[in-house]
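Listed after this line are the structures, all set down as structure tokens.
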Structure P
Amino acid sequence: MSVEKPEGPGVIAEKLGAWIADVHASALPDRTVEIARLLLLDVTGLCIAGRGESYVRATLQATDPGGACTALGHAGSFSAFDAALINGTAAHGEDYDDTFEGGPVHSGAVVVPAVLAACEREGLGGEALLRGIAVGAELMCRLSLVAPRAIHSAGFHPTAVIGALAAAGGVAAALRLEARQTTSALGIAGSMAAGIIEYLAEGTSTKRMHAGWAAQSGIRAALMARGGFDGPRTVLEGKHGFFKAFAPSRAPDFSPVLETLGESWIMETIAFKPYACGTMTQPYIDCAIALAERGVQAEQIRDIVCEVGEGTVHRLWEELAVKHRPPTAYAAKFSTPFCMAVGFFDRKAGFGQFTEARIHDPAVLALAGKIRYVIDPDNEYPDNFTGHLRATLNDGTVQEVRQPHMRGGAREPLTGAELAQKFVDNAQHGGWNAALADEARGWCETVFGEPALGTIARFRQ
């Protein structure tokens, strides 16, 4: 029995498929290439940093050795699917990976592992890697703007569900699939998308695997499409499509996906995190550090009230009693009060601030317990991530601090030196010596010009 397929110009996946099939690395803007390179650098450092963590070791137990692909920082080789799962899980595991204001979504931890593994599997070179990373990141950012906040509100993780589509598009670009095949890859990936945010309840690790799961799903979708498996062309806008399933509370607006597509690259505005925790907490940490640097002591503070965007409350502020005393070190990364408190004391929020010792530190918990929120109806979230605190001291005086944007984003990018230091710190955390870390950093700088990716095998250690 034949199935009548919809006709006309309104099929979004077909338009995306035609665009993806026509992208050439040589025509990419310089800034797009630079952001793709920084995504590769950031993800590589994070994969190394996470190589010995318990959740990565557990993920390794779900894989089989052998294959053509590299899990960065691990001996041996793996299938493309397993390598993408391991690398994606490690890259996203500490919530230290890039973010996109307006989504928010984490592109690098999904797209880089998917495209890297696909290119290594197929014996492709740096040009294909660049093309795939750029396309996948662009697709992920644009799709995140279709129904802002609605995916989170439905209980799903945007990075996880949108990530499957973005990874499929990025791999399709790297493999040079035809437009029709790419459209099917997107359609297939829609049925592979998954990832609920119930990890928030107990601070468990499922969010950590979302990027890796999406990455390996994207590879499978693209390879199945190349083999002739078909997927629905109406995967995005259809009656039973992606946004109907994952964002039912909001009518999708596809104009951000198609407007200027092929003319401008919004992935150029991807932000790189200065702190290893939830995205929207970052400007609040800056506020807490600024308060401490004014000479205010924790014992002088009576209470702190923060103005926040309503869309951030259910993930980063509630239940407030739990956020005041996070049950696990991972849960602490999604507690704005804890992140602010530890930032106040340490002037940073890296790997060392999210440990079992710190979540039981009496001074940190005492300060976190003084922090609460009020909803600001004019807050710009998710278009802009801002921070604010109003601290009332014991003597009745008030100190107020505002952070107008996220450091590391388009409004205040991290410097090249800051990003390089982040990479070095992550590599050292993962147990690599300075020489090996420097070699990996150099590889990230030059790999887009290499004819093949075989040199990555040196990082299987």
Structure Q
Amino acid sequence: MSNLSGMFKDLTKVKKARNGRFASWDQRGMNQDYWEIPAGESITIGEVEGPGCITHIWMTSSCRKVKAPSILDPELNANAAPVMEIHPALGVIWDDYDPFYYRKVLIKITWDDQDTPSVLAPFGDFFCIGNSYPGNFSSLPFNVSLKPEEAGRYGAPCSVSCYFPMPFNKKAKFEIINQNELPFILYFNIDYEMYKEPLDDDTAYFHASWNRQNPCDGWGADLQVNSPEVNTVTNLKGDGNYVVLNTEGTGHYVGCNLTVKHFQGSWWGEGNDMFFIDGEEYPSLNGTGTEDYFNHAWGMQRNSFPFFGTIVHEGDTDGFQVSYRFHLTDPVRFEKSLKVTIEHGHSNHLSDDWSSTAYWYQTLPTVKPLSILPVEDRLPVVPILPERITPKVELTTEQKNARESYLKRWENYEPVRQEQFRIKENKARRESKMNTEFAKKLREDYK
């Protein structure tokens, strides 16, 4: 019996396993190492037979609409390095970036022979991008890496990683559902291990689910936070609390990310967390405030740590906060059911916009099928600028000719660029099948 202990003790043992990977690499051997997932379409980015375990997910993405004719040749540019498609140079191309695509695209993961997914969440929120607004942060299970010049804007391209282990006994299937009206660019590496022996019967499977309440049902959003009138109202059973997770089965909750858009202009974090384990009427785990649940105090600070922290601080946005808390050393166990809730303001008096992604492990089957709001109900609430009216100017002959020439060039450019989109979309469909076929061969060779 080994006396070794510690977080990385598995690295000191040789194990029987074979590595595999789903990736968007250009299987023609060229450098177009991304997939362009068509609008309104679902694509399987990888499917493999078990037993096995997903060990790491890395992705980066973008989404844009062509707004005007580039001065670059549309066919030549389509086969060049796609830097222009991610970060356009000034005056070279003019694309209309979708600021909310992180909420319009879904990630869906199904384990074994289930007919319902165990992971269903907006692409961004799964990777802790709240409100489609990425922020640099580093935790143990999730990381987001954002270039400084991209910070502070909705829909900014970034890289995302997930290190939660995701075991499966019979099959793992990863799908991306693009519910946008625009194509979705995705680079990805999904690393996994294959095993020859079946997993133990008590193996807990990774789950993730997204929820939103906009607005929360507050009874006194016009009343000052921390006022004596509000603070003397009781809430012992969690009636009306925001629900982070409500699941049935046997397993353990390992954390969440939470996005709160606050409207009153005071403070949103006075609500207590309440955990209801195995159907109890009163919560057996009671907290002392939302910021306390996220291991902060006296408000939220601008920091991120392995288990908890701030991703986007409300002082740096138009009034919303994105936070995370992972129960990696203190998972919340349940045998029959678990309901994780937080008050939105003390005794639920505030009517803010709350959204969250919960992460947990449980044995199969996934008893309560996961559902998600339609795309129009997932979009962030953002300030709307007043309409800008441009002056009408009487054109000279030369100016008229310039405008007519511009429109003529657009007539020629736009269909060619659209054709390149269709070519890339077909490449994604083709390589989707190739990824699954390659994984199947790899699995057959390792049995």
Structure R
Amino acid sequence: MNYLLYLPIIIPSLLILFSSIAVLFMDRDEGSYERALGLTYGTLVITLAVIIVSLSLGMYGPMFSSSLYLDVPGYLLSIATVVGTLIAITGLGGHMKDWKTRSSMLSLMMLTDLGVIYMSFAYNVLVILTGWAIASAATYAITMLRKDRKSVEAGIKYLILGLVSSSFMILGFAAYVVATGTLSLEFSSVVYPDLLVLGVALLAVSFLFKIGAFPFQGWLPDVYTMADRGSISFVSSVGKLVGIVPLLKILTMGDPTYQEEVAVIALFATISILSMVVGNIVAYSRSDVASILSFSSIAQVGFILIGFAVIQINAALAEVGIFTQILAYVIAQAGLFNFLGHLEKISGTTNLEGLRGIAKGDRSLATASTILLLSLLGIPPILGFWGKLFLFESAYTLPWLVVIGVINSAASAGYYIPVIREMFREGSFKVIRSGERNSVIIAAVLSIIVGVLAPLILVVFG
């Protein structure tokens, strides 16, 4: 037995568990808070380094009696998780200095990452259930941690609807296990094909709620616009992975039946189209940038679901497209909500008129936020362009879906470009250094660098 194979999961687990507990006891004053924040940064950076090195060394294979399986998609999803958290926490670090719950925020963010990492390598239903419970509970709490009225109201709505979706998940897994006759995500035969289709449908409802796809997005606009901007920079980026990762694992494992393949194409293609269309249409009617980003995130999920629709007929390229688009979305979303937090502190509003003068007063911030918006739009060579390109290529067997995706991608310019335009109009805006501003710039630089290197992802996937 190769015990070194256990290091990529054991090292991050021990680090994150120790740090998530330690920060709760370290934070007693401003100096100790800085040390707690430093410990969190250090833990996440070391975790990211371990994952990248393990991926580079080709450390793949089963572990813990095949409950976990180290593979390329798992590593890449884990990388997206930690990168998104680092961007979000760069903005949150200084923003939540005056919060009584600041150490709880650091702890819960790390625990969310741990849950998503375990789900990324899951090979067993019980691992997904455990990872989901940890990560979901943490994101519900994170939404409310500022403890102002709007954040608590948004968090309670998120929690109640989350409990409903969890019920669908439990029913879905029950049907899945009975249909396949195993707790393992890897199966070669199906006892009850129709029951498997029902199980996948119920699981899809549960996880699509978590990622805010239409028609399960009812909670999303209120939560994204009412809760604290810093908290939402994490929930709207890494929080989406809590739904995407387990759904991806379920659809890529095992040997699907013909009925399941047809059901997956029909279900996810329909929801993809509806999410893109509804997200775009409603975003057009909004003048508040937070609301625009909320509905655009529904449309962005629609693009990601193109890959899910074809995941069982063109797995390799669909996985590349899904991961690339997820990474682009996580980086941009974390950066842009931190941008809104910074904007609100200076101009007092997140409406379009509050953007005026940024290009003249703070060119670095204007350039960085423009890059992130163009990444969501899909302009080359920024990372978001490659995500959409790979997704459209993966769906070549469904040309009508590609055409609808391209039309919706072009249509999204109608609400991204006005946001950029407002930043270049006359107005007054002061340069103020902050963690939120730094996170926007870091996210933009990453979007460019990773965008230039994105074609190498195809090589990694072979």
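Please state which of the structures P, Q, R yields 25.4 when mean count of other Cβ atoms within 10 Å over residues 317-324 is computed from it.
The correct label is R.
helix-only ellipticity at 222 nm (-39500 (n - 2.57) for each DSSP H run of 4 or more, over all residues; to 500) computed as -25500: which structure among P, Q, R?
Working through the options, I get structure R.
If mean count of other Cβ atoms within 10 Å over residues 45-52 is computed to be 18.2, which of P, Q, R is the source?
Going through each structure in turn, the value belongs to R.
Suppose you compute volume of the Cα convex hull per residue in Å³ for every structure in P, Q, R: which one lands on 135?
It traces back to P.
Comparing FRET efficiency 1/(1 + (r/R0)^6) of positions 325 and 429 (r between Cβ atoms, R0 = 35 Å, to 0.05) across P, Q, R, which structure shows the greatest value?
P
Consider the structures P, Q, R: one of them gives 0.35 for FRET efficiency 1/(1 + (r/R0)^6) of positions 53 and 165 (r between Cβ atoms, R0 = 25 Å, to 0.05) as calculated from the coordinates. Say which.
Traced to structure P.
Every number in this text was worked out from the coordinates using simple rules, so none of it is lab data. Keep in mind it's a predicted model, so treat the numbers as computed, not measured. Cβ atoms are built from the backbone, for glycine too; each structure is taken alone.
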